[in-house]
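All of the numbers you see were taken from the coordinates with simple rules; none came from a lab. Keep in mind the model is a prediction, meaning the values are calculated, not measured. Cβ atoms are built from the backbone, for glycine too; each structure is taken alone.
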Structure I
Amino acid sequence: MRYVRLKDIAEKTGVSVNTVSRALKGKNDIGKETSRRIRRVAEELGYVPHAAAASLRSKVTKTIGVIVTFLDNPFYARILKGVNDALAEYGYTAMTWENSESIEKEGYILKLLASYRVAGVLILPASNLENDFNYDKLKTHHVTIVRKGTLNTQSYFVLNSLKSGQIVANHFIQTGRKKPAFLGIDFPISCSRDRLLGYKERLEQEGLSLKDRNIRKCFPSLREAYSTMQQWMKDKPDIDSIFVNNDQLAFGVLRAFHDLGVTVPDDIAVVGHDDVEIAQYFTPSLTTIRIPKYTMGFESAECLIKMIQHNDKEVNNQRVYEPELIVRESSR
């Protein structure tokens, strides 16, 4: 199938390609009747402007690079919905990739995006506790989301993960839980570290100890969480509550408990993080930490576009989103 060209419209209307081009751009040196006829034929033929060619002529691209960690995590789907809605509102398109928490893969993607001369980049930094990449080297506008990048990162839209841990600890304390556990992610990322730190510190303030043997980590997938929990329970851990780093892992934990005959929340209470849509429909429904995923995506993309439009690389656009506990069946 061949796209309709300016040449096709010119042949149909009996004018030059240049006249067609100027008429479709709304230039006032083309007669009104001629312009109307050209536009009518263009509509009949299904003509769509060639965005890539326009970018080459103007040397301005309206494509944004977007990098997240794992595209199959529903948490990122909602963020990307916000990103795409913002880009569409401003006439931009997205080129979306996942870095799989690999610093090396992220570096490759960034070089690829630079080769496409994207107007800007939204980045969820891979393994950010060990990622020392200086994003200023991109020589293009950039904003980090969910986690901050390196120390010199000036524009970021992130979560208050320390407070998330504190909120979950408070919930377990208020519901009388005395034997806490934690399942985190086996990557060097600040979100998991800070959630654990806030959780542990708040418990200790109330005289409760989060023992090292009750802290486990796994690859961030439902399957790995299920397997990890199955193996963990063979050790007969003395726990009555568990904070799981994200909802995707929490679903694996809940399934493992179901298959092992562990009653939730009577035997062990479970709290996740992110409040993805399925959390409220799972059985039992999952208590979790809600964060404004769509808002984060929309606002970070909108910020990046404004930086591009005003050619401002130095502006400090920093937003920290606060968590909210949503109590459901898994921890009542």
Structure II
Amino acid sequence: MKKSTLPKTAAVLSVMTLSGMLLSGCGQAVSQTPATDNAGVAAQPAGAIENCGRTLTFTSVPQRVVAMTPGQSELLVKLGAADKVVAEAQTKGSELLPELKERGNVQQLSDQMPPSREVLLGADPDFVYSPTAYEFTAEQGFASIEQLKAAGAESYIATAGCMERRSKAEVKDILTDIENIGAVVGAGERTSAVRTEAAEMLASVASKVEGKEKPTVVELFVEGNSIAAIGAGIEYDMIKTAGGENLFSPSDEAFATFFSAMISPETLVQKNPEVIVFTTLDKAHEDATRTFLQEKFPEVDAVKNQRLVAVESDDVMPGTWGNLRAVEQIAKGLHPDAF
């Protein structure tokens, strides 16, 4: 195994998926009418919220929210805040959710990468919800958290995407995000209902896989002939929660400082997992990855027995409802008889 440079797409996906890096920002608060929660009661500002070692301060309920991935949009919609979302980014060509599309004025700011500084600031946000800190990297030309703050917008990073939680992130971190984002957007009692639903989904998977023999698993991202393995962070915990034994772990030297590392074909053959979980950018990428694994590794048990589980990259982005879907999907692939 080697900690060589990831191929471009894999590197971007890896950093954006689980990393917490540099900070940046910009935006302007707009609040013309009192916000109400789902019971019709005037929503109260969240006040102070701790996030990734920073204190975010809200003196009003944000009215111009930018979701930095469609997964962030989905959680905002689930919390009843569709009317507050003005834009989303990193769409990878996907359409807006129906609740956003029907409004007719929600922008899609970027496709594969985070929006540029100018584009994000041009959306005039008063709150930005991001899966990781990568989206605020000033050196990449993105708006920094400080710039957003100066323009009047607070920026929230999903708990599993915080730098200090990078290697030890857990799927249940989404519960913290539900509580915090619900408070920020004034979701009221709906916050508790959504959190309960999320917790019950995780508990349901846990009960189904409890006591079952854990198949050996590796999680990969394949681009061309390059193979990156996941050995830490939220994706690692997804395998654990779904009842699998990941053959790479945070205790491995290669994953001591970063959740992903390049591996050689020989390493994959030597590990010989019973199941391979792999993340995909789209259907074409899924098909290409399956073909690559079938042609290059026919002797590996997971390939030989057709136990290849594809998971959409958006669903492993920290702070999204897709995290829960991914756990269920992986669990079904590991323990099909339990579902």
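To which of I, II does the computed value 18.0 (mean count of other Cβ atoms within 10 Å over residues 188-195) belong? The structure behind it is II. When Kirkwood radius over Cα pairs in Å is calculated for each of structures I, II, structure I comes out greatest.
Assign the value -10000, calculated as helix-only ellipticity at 222 nm (-39500 (n - 2.57) for each DSSP H run of 4 or more, over all residues; to 500), to the correct structure from I, II. Corresponding structure: II. Given a computed value of 0.20 for FRET efficiency 1/(1 + (r/R0)^6) of positions 132 and 252 (r between Cβ atoms, R0 = 25 Å, to 0.05), which structure among I, II does it belong to? Answer by label: I. Calculating relative contact order in percent (Cα under 8 Å, 6 or more apart) for structures I, II picks out II as the one with the greatest value. Ranked by mean count of other Cβ atoms within 10 Å over residues 116-123, structures I, II are topped by I, which has the highest value.
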